[in-house]
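Next up: the structures, one after another.
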Structure P
Amino acid sequence: MPYTVVATSLPEVLILEPKVFGDARGFFYESFNARDFTQCTGLDVQFVQDNHSKSAKGVLRGLHYQIQHPQGKLVRVTQGEVFDVAVDLRRSSPKFGRWEGVVLSAENKRQLWVPPGFAHGFVVLSESAEFLYKTTDYWYPEFERSLLWSDPTIGVQWPLGNPPLLAAKDRDAATLEQAEVFP
């Protein structure tokens with residue numbers, strides 16, 4: 001198998017550790033193979049969009065989700081290191097409002113599966129980071145929502161030394177109590 005799947009405290013959120021082949025020349029690994037992804041995770045999803053961002057140290061992006069056309073995301077870092085977070089926003093879930101966080105880096109090559117119905121965000125721990133993610137639905141700006149990254153009800157333990165650098169939409173985001181959530 002090209003991946004080892006690691007369970008998290010949120011059963012639907014999965015860490016994928018790829019099998020990396022390395023020697024003195026460098027390394028090689030399959031970052032995605034649809035057949036193997038399905039076999040390893042039990043998920044049969046179709047990705048329709050790839051996104052790539054670069055952010056400076058201390059930038060916090062999120063926690064984002066789409067209330068309609070929810071996106072599943074397969075995320076990874078190709079340069080630098082981030083602390084990546086998923087929050088369960090499905091009101092019917094026994095884990096509603098709970099979060100999972102994992103360090104993703106170019107070095108560890110881990111990927112995180114964030115299913116539809118979850119908010120997602122990350123903070124950059126290194127001097128900069130390049131972040132890539134595949135989505136199961138397209139971006140619809142009119143349905144995008146932001147959950148407040150610092151909501152004490154959720155209590156994400158962000159590894160921050162200083163206040164994060166935020167976009168206005170993330171600074172002014174809704175708390176869990178105010179947010180539109182999934183059934």
Structure Q
Amino acid sequence: MRAVADTRIWVCALLLSGCGGDVIPKPRGYFRIDLPRKEYIAYRSECFSAEVPLTTRLIPRYMEGQRCWGDLDYGPYRAQVHLTYRTVEGDLGQLIQDAHDFKSKHESKAVRIRSERILNDSVQVYGTFFEVEGNVASPLVFYLTDSTSNFLYGSLYFRTRPNANSLAPITDQIRKNMRHFARTLH
């Protein structure tokens with residue numbers, strides 16, 4: 001009986017001696033994400049052509065009455081850029097307003113929304129990129145048009161719960177890829 005009591009005393013003493021000094025909380029960590037090299041290949045459809053990242057694949061989406069819709073899939077990163085193409089039929093103002101309205105739906109969760117104008121006069125491609133910062137459903141929304149007959153709308157989605165900090169490297173990479181896409185769009 002005395003041996004059990006002595007053992008308990010030693011265990012308590014050992015546990016208490018291990019406690020000391022200031023407690024320092026460890027910062028939250030995230031997995032390291034290795035991003036692929038920036039390599040692009042030409043993509044051509046009946047509606048538009050552009051350079052897309054080599055590590056992605058464009059998955060067509062077929063909707064009744066719509067053509068040239070697709071998802072630029074980033075496979076292992078569980079991310080997709082939804083691309084929606086429309087022919088402008090005198091409704092360019094409404095299409096642009098719809099893009100701004102969609103961006104506005106994120107304002108309640110967004111920390112900040114930055115917009116960047118796209119002006120590529122040499123191939124007549126114009127539009128706006130909206131970088132939505134914070135834990136939002138779509139951290140990138142954009143539209144590109146030739147102002148007369150073609151309108152392309154895009155939005156980035158992750159197939160996971162939004163966490164801007166852990167997704168930041170991938171989001172930044174996709175934003176750069178989409179800027180390249182816009183520069184090469186015809």
Of structures P, Q, which gives 19 when relative contact order in percent (Cα under 8 Å, 6 or more apart) is computed from the coordinates? Q
Computing Rg and Dmax of the Cα atoms in Å gives 25.1, 94 for which of P, Q? Q
Computing mean count of other Cβ atoms within 10 Å over residues 57-64 for each of P, Q, which one ends up highest? P
helix-only ellipticity at 222 nm (-39500 (n - 2.57) for each DSSP H run of 4 or more, over all residues; to 500) gets -9000 when computed on, of labels P, Q, structure Q
When mean count of other Cβ atoms within 10 Å over residues 33-40 is calculated for structures P, Q, the one with the largest value is P
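Only the coordinates and a few stated rules stand behind these numbers; no lab work does. Just so you know, these numbers come straight off a predicted model, no measurement behind them. Cβ atoms are built from the backbone, for glycine too; each structure is taken alone.
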